[in-house]
Each structure stands twice: as C-alpha cells, then as structure tokens.
Structure P
Amino acid sequence: MPPRNCLTACLWSLSLGLAATELQLSSPLDHQVVQRQTVNRGTVSLIGSDGTQADGTIGLETRFVADGRPSPWLRIDCPVVRGRFQCPVDLPAGGWFRLEVRQLRGGEVVADTRVEHLGVGEVFVVTGQSNSANHGEERQTPQSGLVTTFDGTRWRPAHDPQPGASGDGGSFLPAFGDALSRRLGVPVGLVACGIGATSVREWLPKGSRFPNPPTLTHRVRRLDSGEWESDGAAFEGLVARMTPVGPGGFRAVLWHQGESDANQADASRTLAGPLYREYLTRVIGESRRRIGWEPPWFVAQVSYHVPGDEASPDIRAAQASLWRDHIALEGPDSDALKGSLRDSGGKGVHFSGPGLREHGKRWADKVGAWITSPAAHPVSPAQ
C-alpha cells in the first residue's frame, strides 16, 4: 500500500477507535431486569454520555435482539446536557434481549454500544431478618437462567449469597425467582437487604421511640427517660437499596420478619402484637415517603423459633391485621414450614435446602397469584 493510503487507513482506523469510546451507557446495565409497567411492555431509561461537555441533541438509534431476531431500528433525538443524555425506550416484556444503541451524526453511524443481557419483567426488594437473607443451610442457584440480583452497582445472576443481605449461606430468593419466572414468563430481578436477628424496632427510622428494647441492642440506644430509640441504620439501608432502581422500578417489597419480636427468652424483650403492627406500619409509610412513591408490601406470617416454640399468636395476629386493613398484602405462612424443612436436622430456626426451595415456591405462589389478578395495578410512581 502506498504510504499516503497507509496513513489514511491508519487515521481512519484510529478515528473509529475514538468514536467507539464516545457513546457510553450507565443505564441499563448488563443482566438488569427492568420492571414492566403492563403485562406486555416496559420502559427502559437510556442514560449515558457522548464523550463531550456540550449541550444540544444527540441522534440515537436503538433496537433489541431476541433469539437472534433484531427489531427495526428506532430513531430517538435525545436532549444532551453537558454531554449527558437520558431518554425512555419502550420494550416488550421478556428477555434476555440484546439492546443495541448507535449514535448518528450527519446520517452516519459514528459510535455504537450494546447491553448483552436485558430483561423486562418483575423486580422485588426483599427484606426482614435472617430468613429473608443468606442464613439458610445450603446456598441456592437459579436454574432458569432468568433470575438476577442487584448489589447497588451491578446486576449478576442471583446465585447465593445475595448481595446486600447479611449472611453467607443460602436464601429462598433463587427458588422464588425461578418459580415466578416460570409462572409469568419473564425475568425476575431481586434487591436483597435483610439483616439477621433484627427486630422490627431496629428497622424504624432514626429517633423512633419504643418502651422496651429488642434482644440485640447495637442498633438501638437507651434514653435518659428509660425509653429506647432506633439509630435508623437499618431503615436508611432499606431506603438506600430501594432508591437506585427509581420510582416504579420494582413491583413490591417482600417482608419476612418477626422471630426476633416473638417469644423472646427474656420476656421483657418480647414485642406486643399491637406495637409490632404500629411499628411496621411506620416503616412502610416512612419508606414510601422517602422514596417518593408507594410500592405494595407483602408481609409473611413469621414467628417460628424451634420445635416446641413454633408460633406466636400475638405476632401472627398483628401480621394478619396488616392484610385485613389493606396496609400490606398477604405473604406466605412460613411458620408452617417445619421438620426437615428447617436446618440442623429440623431443630433450627433457619431453613434447610429443601426448606429454602419450598419457602421460595410459597412466596411465588402468593406474589404470582396477586400479579395475575385484577387487584394488581400497573406499576407507576406516586404523583
């Protein structure tokens, strides 16, 4: 090749390399599940930069590829502020899709990027105490390939332990995601933040007062008046896990907690059922206020400890009262999971491997029945 042509080719190749770095996406992320707004559709927020600090408009084209079949390119003229852009893209429910994005300038493609795995389906925040977290006897792995989990920065397949929750063992989340995905035919995304051994008192916003302390007191403090108050750390952690997915970004909160309020060895640390209801209602209401919209909450019936101490009628009645008064939706009765479904040969408070899988299935039955019922409204942020 003559020297001049060689130089031209080298410069052309270099310009392609520079152009390829111009278009960068911060949303959506690989393996992300975006909450669908209707049965068949969801809106993805396309957020990124064009490599400049300019204001104006960027010309983009997007398409998704499902099972090797690409959709037509969709043109979007997106406003740019200091090189940053954000615009909605409508996608069908399902996945995994490959999302392809390219930048146009003067009718020519000057940069492109892609997200290899993107799902439009159902997203849930899962919280409470150890049996909502990673304290089960056997780590679990999703079998469907359609269940992922968010650590606050990135999404990944939802094999245990779940990021954001305490413990390093197993959880019910992979089994829940698999069962729900099979039922609904869409990917499932999970945001976990349960903390082992926590009382509902520890989940209250900072400064919330109560008359008697939980058994573990490192998230509460005693006041000179003799009352106790929450330090708010667990509540702030919950809000921090809800916030990144944005308004309307998940279907519901799954709350599994109650053991640390029921039948404590020191009876003075046991929480009365009416106070349990009052405090959990406050957690629900204040968390909604903080995130600026009103996601539904599912509340399970939870009070089991060990054989012989298998239920607290007081705490169970408080949990059921939240369903009756439409403060929360009905979760599964996990107190009913006994024997070989518990760890340590049936002697423990946590679940065995079979117990985790059964627990996940029961959560999927409750949540799935609600999602497919007329009572489940489209997900949308509060106005």
Structure Q
Amino acid sequence: MKHKILFIINFPPPIHGSSMVGKYIKDSKIINQEYNCKYINLNISTSVDKIGKTSFRKLLRYISIFFNTFFQLIVFRPNLCYLSITVSKGGFYKDVPIVLLSKILCSKVVYHLHNKGVKANQEKRLNNLLYKVVFKKSLVILLSELLFSDIERYVIRDQVYICPNGIHDITQEIVPKNNNRLVQVLFLSNLIESKGVYLLLRAFSELKKTNVPFRGIFVGGEGDITHIQFQQKLKELDLEKDVLYLGKKYGNEKNRVFQETDIFAFPTYNDTFGLVNLEAMQHSLPVVSTKEGGIPDVVEHGKTGFLIDKNDHEALAMKIKQLIEDESLRKRMGKLGRLKYENSFTLEVFENKIVEILNNIIKG
C-alpha cells in the first residue's frame, strides 16, 4: 500500500518560485506514482500586487484552507504532512494555525522552505516563541546548505535535508543573433524592488555615463513597482531610449525573450534560490546575480556568471560591462551554465531527490 502524503503548498497564481515548485510537485508523475497524494493550495493571493494586503475574500479563502486541512487530516489520515510555509512577516502568522493543526493531527511533519527571514525576526518575542513551537520535532527541507544559518537557532542539522530546485527542460530554439545589434541585458521577474529592479536601472545609468552600448529588457508583472513608476524612473535616469519594459511573458514568448537576449541580470536583495537564474542557464545565458541565499550554489562566480554583493550598483555595472565587451566570455559562461543545469537542476533530478527525502522521512 502506498504511503499517504498531504501536500499543503502554493500553486500559481501568482507566479513565483514557491508556487512554481508547488505546481511541479502536483504535476509530477514520479511523485504521484510513488505516493497516495492529496493537495491543498496554501495561496490566498491571486496576484503579486495583492500579497500582503488584507481583504474579506482572502479571509474567506483562508478559513476554507484551514477547514479543508482539518478535514483531510481527519479523513485522509496522511503518514506525512508536507508544508511549504512562509517564515516571516504576515505570511508566517497566517501559516502558524495550519502548522499547529498539522502537528497535532499528523505524526510526521516536514517544512519545505522557499523563503528565509527567521534569523532576521528571531529576536522578536512573539516570533521567537512561535518559531520554537513550529520547528520543535519537525523536519525541514532547504534549497541550499547556505540557508541553514537562517534556522540554526531552532533546528539541529540532523533534522535538515537539502534539495535544490529544478525546472522543466525546454527544446532550445536557436535564434540567430544579429552581431550588429546592441548587446541585450535581460531582467525577468515581477517588478519588485527587492528583486533589484531599481538597482539594475542605476547600473544601466552608470553604463550609459561611460558610453557602454547596451539594451535593457525587463519582463514581468507589476509588483510593488507599477508600470508608471518604472517609466518615471527611466525618465529620471535618462534611460527611456535604452530600456524596454515588455510586461508579462509566458511559455514560448518567454522562451523567445531568453533566446533573443545575451546576458541575464538578477540583482536580488532577498531571494533564497532565484529559480529564474536556472531558466537563464537553461537558455545558455551568463548570469549576473547576488551572493544572496543559496544563489552561490546555482551561479558559479567566474564560471557560469558573476556574483556581486547586494545593493552594489557599481559592481553590477562593472560585471555587465565586462560581459558586454567580451563576446567569447559570454558564450563560454553560457555553455557552462547550460551544462550545470543539465547535470544538477533538471526537474527529473529534483523529483527523484524529493522522493528520496520523503522515503527517508516516512521510514525514519
């Protein structure tokens, strides 16, 4: 008889790293053939701009999630409860009642953390108390060994498993690039300040001041930065003719944007993994990102791209400039990035690792 697992995880919309991984798990033939699975969507927001905002509809959605969780725990009686929880800000307080319900009614609980913030909030009295309760006798899956320091006050290393994310492979479309055009630098994520949107624009401003030719391409939905605010910043930095905002792109349109650009820049302030970096590597693009969270396990500095300290727009400009001016370096880093993706970050590698971890937890 198959072991029963209740997955309480995020699905899109909105689209972000955690929700995409949730979708991959729900759609996984490997996972669903191995276990008897039930799924509950933990998302109460339907778009990025609604995250963190309260509404009556979201309250009703949350109540529904809570009682559905209670029902599944009583009727389905899972061997393991798998939760993708938020560990900071309002999302943490929202998830705590569901966590406590799961811990009371299920013998084994594991948290798959796609975010961080425990260390930054652990000195708050309420947070410290809740973290002690939430993490007591619970197991944790992290995206990188580098993220263990965030939870080390509450979790011993033996309670932690490491499982990097993976993504669907795509058939690479070979798009001929006009050597006479400007080198194109791509940012692809929601327009959120913590993703480094304004930082990248300041870096582009530095490039323009030093007469480095480039074209900046931004793709993604509006977040805490609106389209109007973005255009105002372009005007302020005199980048209106140098940077294009293309809005949201999905599927083949998104893949084509990757194929038509030359460099990927993702100077995030607060990511744990940067799933979008994998997409860029999948498309053989060199990546310029930050030494944040588990990103150094994904992007190898000097090999598949460059890593800078967060908030350093001058270093960001310098590394982008180096790649703009050295086509052979761009191509070499892009090829190595693609190879690293194929070896370590495919969806199949991720699915098999998750199954291995879940089997160890259930049998342990």
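Each value in this text was obtained by applying a stated rule to the coordinates, not by laboratory testing. Every value quoted in this text rests on a predicted model; they were computed, and no experiment measured them. Cβ atoms are built from the backbone, for glycine too; each structure is taken alone.
Check the numbers for mean count of other Cβ atoms within 10 Å over residues 197-204 across P, Q and tell me which is largest.
Working: P: 25.5; Q: 22.4.
Largest value of mean count of other Cβ atoms within 10 Å over residues 197-204: P.
If log10 I(q)/I(0) by the Debye sum over Cα atoms at q = 0.08 Å⁻¹ comes out at -0.47 when worked out from the coordinates, which of P, Q was used? Only structure P yields this read-out.
Across the set P, Q, mean count of other Cβ atoms within 10 Å over residues 157-164 reaches its highest value in structure P.
Each of P, Q could give helix-only ellipticity at 222 nm (-39500 (n - 2.57) for each DSSP H run of 4 or more, over all residues; to 500), but the derived value -13500 comes from Q. Comparison across structures P, Q (criterion: distance in nm of label points 7 Å out along Cα→Cβ at positions 69 and 133) gives the highest value for P.
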